[in-house]
Structure P
Amino acid sequence: MAENYDMAVLGGGPGGYVAALRGRQLGLSVLLVEKEQLGGTCLNRGCIPTKALLSDVEGLQWAIRGAREGLLDRKPVINFNVIMKRKADVVSKLVSNLEKLLTSSGVTLINGSAKILEPGILITDTGRIVRSANIVIATGSRSWIPHIIGADLPGVLTTRQILELEKVPGKLVIIGGGVIGQEFAAIFSSLGSQVTILEALDRILNEVDQEIARRYSSLLSSRGITTEVGVQVKGIERSQTGLKVPYEKGSKEKVATADLILIATGRRPNLEGSGILELGVRLNNGAIEVDQFLQTSVNGVYAVGDVLGRKMLAHVASYHGEIVAENIYGHNRPCEDEVVPGCIFTTPQIAWAGLTEEQAKESGRPFRTSSFSLSSSGKAQAVGEPRGLIKLIEDTGTGRLIGAHFMGPHVSELIGEAALAIRKGLSASDIADTIHPHPTLSEAMREAALGLLDGPIHAASRRKIFTG
């Protein structure tokens with residue numbers, strides 16, 4: 001006899017497990033199916049393990065600076081195995097806690113895979129038949145490997161494999177200069193690797209405001225990171241000492257040598273195996289198409305997170321998970337994911353929300369920008385990280401903030417205020433009239449807002465106006 005649930009969720013990542021937990025809060029009976037580890041890519045192979053490594057790298061950088069300035073009597077020695085073990089311990093503890101939370105909340109867990117036979121009916125890989133009035137597809141995404149000759153050679157790694165290394169590579173080539181590539185470059189360059197980034201586009205971090213990306217790029221060479229943009233990778237080959245990557249830049253043929261190569265060219269929705277292709281769910285460019293309530297073209301089948309091909313971020317998936325559970329319960333809550341904060345956990349960090357300056361220009365609207373350098377921030381100077389800026393973009397027609405772009409220490413902790421301001425249509429005056437604590441980095445956002453008014457207090461005004 002088949003089991004019956006109000007909601008069955010395929011995938012236990014940040015979209016799926018949040019949907020399950022929210023569903024239980026609302027009193028729904030919930031089944032969650034996950035074929036690997038609970039927490040998905042983010043917890044096991046992405047957000048959390050990389051942030052654990054980056055946290056240790058940040059501590060290492062402080063120690064190196066301390067030795068250079070005489071605060072410490074010797075340069076620190078890295079124990080890579082300990083760093084990797086701490087990363088694994090952090091992940092293991094969080095996965096265990098998540099499993100306990102789900103089970104204590106009353107979510108039924110299946111460790112395996114399941115396929116949709118028809119709307120309302122699933123079959124697991126063990127032949128178990130499950131009926132559910134509503135099904136949520138939260139199967140996430142997978143690494144996208146472009147067609148590169150030699151990409152299957154030993155030593156050519158995905159982001160999953162590089163997190164299991166046992167020693168630091170002497171030379172690391174990263175194919176892809178986006179967010180993922182930059183974070184791994186920051187990790188391994190700090191650990192002593194000579195890193196080369198190969199990017200097909202004409203600049204790194206294409207999704208980031210161009211001014212911020214340019215400033216960050218200017219810092220890379222001092223960290224032993226070589227960046228080549230506008231390149232065409234010809235293939236990957238063995239060499240006498242390891243691997244090599246022939247590539248073309250302009251009319252020149254070049255070669256990058258490596259002990260290991262990381263392919264970090266992005267991710268694609270993971271649609272195989274769930275039965276949605278056979279079910280006839282409408283797709284758009286390889287991603288699942290949904291309405292404003294996150295329901296697919298098949299009644300009773302919903303989708304959240306990376307499978308939608310929108311902003312592939314854990315916090316977006318979790319937001320979707322909450323909404324879809326509430327809609328299954330009957331709240332009819334529309335999804336509003338236009339304003340999404342993004343973060344890159346490099347050193348310095350990068351964070352943004354809303355429109356970039358380039359997107360504002362493309363929109364044709366009149367706008368102006370204000371930038372405040374962190375060299376004028378007392379807190380940034382005190383912590384020894386004055387390289388960076390806070391940049392705000394205002395629609396001069398409405399007086400509302402439409403973009404915020406930060407580079408500096410721990411700016412990922414500041415971008416939430418900017419995202420809220422943009423989403424709620426607040427003005428520069430709303431920010432400037434709010435007292436910010438001193439000494440903090442958050443004061444820099446207020447100074448940038450003052451730059452859109454009469455000018456900042458602690459620096460000369462730096463403002464640009466675009467009339468459309």
Structure Q
Amino acid sequence: MKEKLFLKKSIPELLASSMEGEHQLHRGLSSFNLVTLGIGAIIGAGLFSITGMAAAYHAGPAVTISFVIAAIGCAFAGLCYAEFAAMIPIAGSAYTYSYATMGQFMAWIIGWDLVLEYAVGAATVAISWSRYLEKFLENFGLHLPPQFVMSPFDSVTTPEGAVITGIINIPAVVIVVVMSLLLIKGTQESALVNNFIVALKVSVVLIFIAFGWAYINPDNYVPYIPENTGKFGEYGWSGVIRAAGIIFFAYIGFDAVSTAAQEAKNPQRDMPIGIMGSLAICTVLYILFAHVMTGLANYKEFMGKDGIAPVAVAISHTSFLWLEQGVIVAILSGYASVILVMLLGQARVFFSMSRDGLIPPIFSEVHPKFKTPYKSSALFMLFVSVLAAFVPPRVVGEMTSIGTLFAFVLVCIGVLALRKTNPEIPRPFKTPFVPLVPILGVLVCFAMMAALPGDTWLRLAVWMAIGLAIYFAYGIKRANAPAKV
């Protein structure tokens with residue numbers, strides 16, 4: 001059994017297994033679809049909420065620099081992802097790449113890590129979506145019964161002093177079910193809906209930047225990097241680095257593009273465009289957005305409860321108060337597309353793990369008509385719906401960030417490993433300046449991981465311990481026997 005831990009799958013074997021009749025997915029995504037898929041996943045909770053908290057407690061106006069640092073780490077990792085996605089155009093993303101380069105055990109580690117990023121993240125975003133929908137309807141005088149928009153562990157006190165305890169979060173369940181059914185119907189249809197959503201929320205972001213620019217108060221940028229309080233991570237350059245690790249959550253999503261590699265029309269050409277294109281567009285939007293936001297309002301105004309909705313605080317310094325409702329629409333649509341791509345990524349990762357025998361075969365069954373892993377999507381629809389309906393909201397941004405950064409580190413190491421062990425394999429896209437780019441990717445991503453709070457590392461360790469128990473109890477015993485590389 002021990003020898004299975006380090007067994008690898010050869011690239012030809014991976015490609016051949018993806019072409020088996022019952023494991024074929026429909027190739028209907030263009031490079032444009034992949035770019036919008038990435039933007040759809042990236043622009044969401046991170047931009048509209050975490051930016052304010054990162055500025056308020058860690059970086060001040062220099063949160064724009066934090067976005068640049070995070071983007072650099074993403075760029076290094078993105079180039080490595082692009083090489084793998086073009087070379088191994090198979091569903092599974094970092095899980096598949098790890099199986100080819102570091103063996104079965106590390107593949108399981110990264111696959112379980114991606115569960116943390118996609119499934120738990122989708123449930124959390126669904127809960128936030130429910131709360132924004134409630135706020136949106138209240139602006140029109142419509143009030144949802146509070147017991148049906150909260151988990152049983154949450155309660156609210158009415159103006160009359162009555163305490164109402166939640167029963168089930170119905171809107172969160174609805175959005176998860178709708179997005180899941182859309183994915184079961186087909187990735188091409190999902191991509192069309194996602195394209196519309198992306199156009200909507202990018203338009204709102206551009207309007208905020210354009211309309212808010214004229215109201216920027218230069219005094220809000222002084223000091224640009226607030227003096228450190230004497231504690232690591234509270235302003236100063238250490239605060240800028242910690243903010244980069246926290247707002248890294250805002251970039252999560254471009255890696256989900258690689259999970260759709262098996263459904264791309266021309267993956268060798270389209271995957272690098274989708275990954276790097278979505279990352280580049282979002283980086284520019286993020287920096288401009290953060291610059292305007294911290295210019296409209298002093299970073300200290302984002303402390304406390306106002307940090308949850310920093311955009312509303314910034315808009316209050318302009319004469320365009322109607323923008324707040326538009327921003328809520330953008331947030332609702334943005335969260336919907338994030339849920340869509342997270343559910344897509346999760347189903348594709350489990351599709352690959354199931355095909356390899358590490359988890360039950362039901363996860364790799366493909367619909368005869370829609371050519372999608374419909375049973376996997378249906379099971380995760382139920383799982384994520386239950387989490388969204390009955391679990392109270394938790395701050396999982398940092399936890400999701402550390403899991404994703406860990407995945408990026410492994411992908412960067414994987415490029416180095418495969419260049420050494422299999423230099424002869426055709427690479428339609430090659431990461432430039434190897435080994436420099438992968439090494440820098442490892443260093444920058446690990447630095448952002450190191451800057452995150454200690455309890456975040458503890459939660460990651462607990463999650464991984466659960467995954468290891470499942471692997472040794474089930475996966476290693478039933479895994480297919482891949483060929484040695």
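Here are the numbers for the structure shown:
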quantity	calculated
Structure responsible for 24.1, with Kirkwood radius over Cα pairs in Å calculated and labels P, Q on offer	P
Among P, Q, structure where relative contact order in percent (Cα under 8 Å, 6 or more apart) as derived comes to 34	Q
FRET efficiency 1/(1 + (r/R0)^6) of positions 112 and 416 (r between Cβ atoms, R0 = 30 Å, to 0.05) derived as 0.20 - corresponding label from P, Q	P
Source structure (of P, Q) for volume of the Cα convex hull per residue in Å³, for residues 352-407 alone, computed value 73	P
Entry that produces -19500 once helix-only ellipticity at 222 nm (-39500 (n - 2.57) for each DSSP H run of 4 or more, over all residues; to 500) is calculated, selected from P, Q	Q
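Here, each number is a calculation from the coordinates, and none is a lab measurement. Remember, it's a predicted structure, so these values are computed and weren't measured experimentally. Cβ atoms are built from the backbone, for glycine too; each structure is taken alone.
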